[in-house]
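Enquirer: Each structure below appears as structure tokens.
Coordinate-derived values only; no laboratory data. Just so you know, these numbers come straight off a predicted model, no measurement behind them. Cβ atoms are built from the backbone, for glycine too; each structure is taken alone.
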Structure 1
Amino acid sequence: MSSAGSTSNRALLVAVVMAFTIGVIVSLALRPPGASAPSNASASNDGRPARPRIEWRVPIAFSTNLPALGDNVIYVTSVLREASGGAIVLKPFEPGELVPAFSITDAVRDAKIEAGYTWLGYDQGRIPSSPLISAVPFGMEPWEFMAWWYEGGGEALAQDIYRSHGTVPILCGLIGPETAGWFRSPIETLEDFKGLKIRFAGLGGKVLESLGASVTMIPGGEIFQALERGAIDATEYSLPVVDEALGFDRIAKFNYFPGWHQTFTAAHLVVNAELWETVAAADRALVRLACTAGVTRNLARAEALQGPVIAGYAAKGISARRLPRDLLEELRRVTREVLAEEAAQDEFFARVLASQAEFQADYVHWKRLAYLPRDF
């Protein structure tokens, strides 16, 4: 090799070294004080974080094998994991695996678990206003409740209520009305409820108690056995597709409609309040987005599944009946009395009830004019 070539190579090497040195100096100069060098240590080979930023245990109130009622949490947790690139992982636990189904909110408050997916009406004994944000007798239709929650101040009221209980409720699921119940004998008058042993939830249960029924609250997984043994005479629980999965139609052959006691059923992701404050704003936004998607997808799935189930009733010897109009009028009258009594005893109950009534008074102008009659 010539001396000229050696000189050229040395010059090139010096230039490369100088360029690298200048690059390092510039990089150090531009980095904020105290910032460390970029690292890929937290990323796996496929670009996803090796360890999630959020990894919460989430006990649920409804078994995930129940269509619409229980499987929505699987959709929410799956879409959240995917949208966050694996950084946010919520791990559902079936009812009773970590905590009793009716005690999820208490466990979240006490930081025994990070979050839970539940029906807030189960908190009625401790939080009297909770049924109003989960299911109301003769209340709103699902999309109407959704409008009140997101646009009518419902979410802010619910957060006020649950703040004193150390939790943050996030609307995360929504389905349409339940059936009015499964009965061994026809129901035609208010007298037919007197002495009836029935599983009934929420404020509707208080209405039936005032009519002389013996009301009990047991988890969904225990209802069939209670019905089979005769511990209860009748039951309500959820949508026709859910009740069919639980086998109620094998024992009680009269299924009544409409679900006057739960015109909507809302499910919430309940998060420990102190923990929620430590979550980055971007991650809180992702959780809320996933839950909002869960609300719309849940309602769509619930609406899609019921028709075929009811169409198959005749072949199974099930009688699907509507409650008589005069009986519904009487149930609504008694419901108004129960709501007034509850409002007189609890400030938050009164506030939520007034908020919903105010919203409905405005909404009814649209509701009456915009939609075709259901019997059109």
Structure 2
Amino acid sequence: MRAVTWQGFEDVRVEGVPDPRIEEPTDALVEITSTAICGSDLHLYRPLTPFMEPGDILGHEPMGRVVAVGDAVEGLATGDRVVVPFNIACGSCFMCDRQLFAQCETTQVREHHKGAALFGYTKLYGHVPGAQADLLRVPQAHFGPIKVPEGPPDDRFLFLSDVLPTAWQAVAYADVPPGGSLAVIGLGPIGQMACRVARHQGVEQVLGVDLVPERLAMAERHGAEVVDAGSTDDVAEALRALTGGRGPDAVVDAVGLEAHGSPVAGAMQRAAAALPRAVSSRLAQAVGVDRLTALHTAIDAVRRGGTLSISGVYGGAADPMPMLDLFDKGVQIRMGQAHVRRWVPEILPLIERDDDVLGLADFTTHRLPLTEAPAAYAMFQAKQDGAIKVVLEP
């Protein structure tokens, strides 16, 4: 089959690889009809390269049709149309019983002291082949895949794999009080959808921050007040000015380690990527440093006693966190991988409606053949051509 494979720093290629097969009774095989590029895939494209191996198959936002199921898979049959959550969970362990599916004890990657295995996301998360391919082997298929109805286009359901649940959780964790305000730092896919979810849930004031004109315009179309980070020297002060001088009640950091700024951290990431694999992996785990511009902005902006919700991925092991500021301001911090299945019962009825309440028709900016994945990654990384959400079609 064809698959998007990682080959090195800023080097992805579409190659022929062996077809997956049923390996465990709880497996299924899904023929992919749509698969998206996530902002966290760009972390593998650049800063997290020390944890990748040449030939790794990328991608964790898929949907398609079931073509085979293992003997222990019930409730799923050949021909079913499904969305596959990015985290792999069993549905019945201690963590899953508490709806903490991103911490599933059955698939935890204990070798690296990490949570549930993820599709297409480095050896730290299980080295499970990803979904930017013709076919996907789905472990724990008795629980993971979400059956969706026939008829509507893939884009109606595809984002249940990651974007929608992650944004939903970000807003839930922000816990904005009635009549309150929410600022979303970073208007990529997760930030865009977090703004829409917040508006849908009745958050009175939603503020979106970015420096890319197309992203600001999209968020504004869907009801957010926007702050152009490229036209102000102090984003936090701009947010305070819009919230009575106090700061937003809650802030979502939807950026993570890809934040603009911190050229030293960026240079360290590039240097680590250039080292031999064994050396760079150990170095990244011991002294890795993230670009913390967005996080520092969020901490500065949130009002005292407010809540900071982190959905952007961070990977540094030696980040200089401003703990004095966090403690002094009494800020709650909630973070972690999205527990996809926890939020699906709330989201799925909304996207099955005909009125497109979350504006999914105005979300995908580029739909390209799988064969154009290398150019798509480069475009998305460089924020060119108004790229906000890129979907690949095998």
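Enquirer: Using the calculated result 1.19 for Rg/Rh (Cα atoms, Kirkwood Rh), pick out the matching structure from 1, 2. Write down the numbers at each step before the final one.
Expert: On the way: 1: 1.19; 2: 0.95.
Structure 1 accounts for this read-out.
Enquirer: Given a value of 0.95 for FRET efficiency 1/(1 + (r/R0)^6) of positions 124 and 212 (r between Cβ atoms, R0 = 35 Å, to 0.05), point me to the structure among 1, 2 it was derived from. Walk me through the numbers on the way to the answer.
Expert: Working: 1: 0.95; 2: 0.75.
Going through each structure in turn, the value belongs to 1.
Enquirer: Using distance in nm of label points 7 Å out along Cα→Cβ at positions 244 and 308, single out the structure from 1, 2 with the greatest value. Working shown, then result.
Expert: On the way: 1: 0.8; 2: 2.3.
Largest calculated value belongs to 2.
Enquirer: helix-only ellipticity at 222 nm (-39500 (n - 2.57) for each DSSP H run of 4 or more, over all residues; to 500) computed as -15000: which structure among 1, 2? Write down the numbers at each step before the final one.
Expert: Numbers: 1: -15000; 2: -8000.
Checking each candidate, the match is 1.
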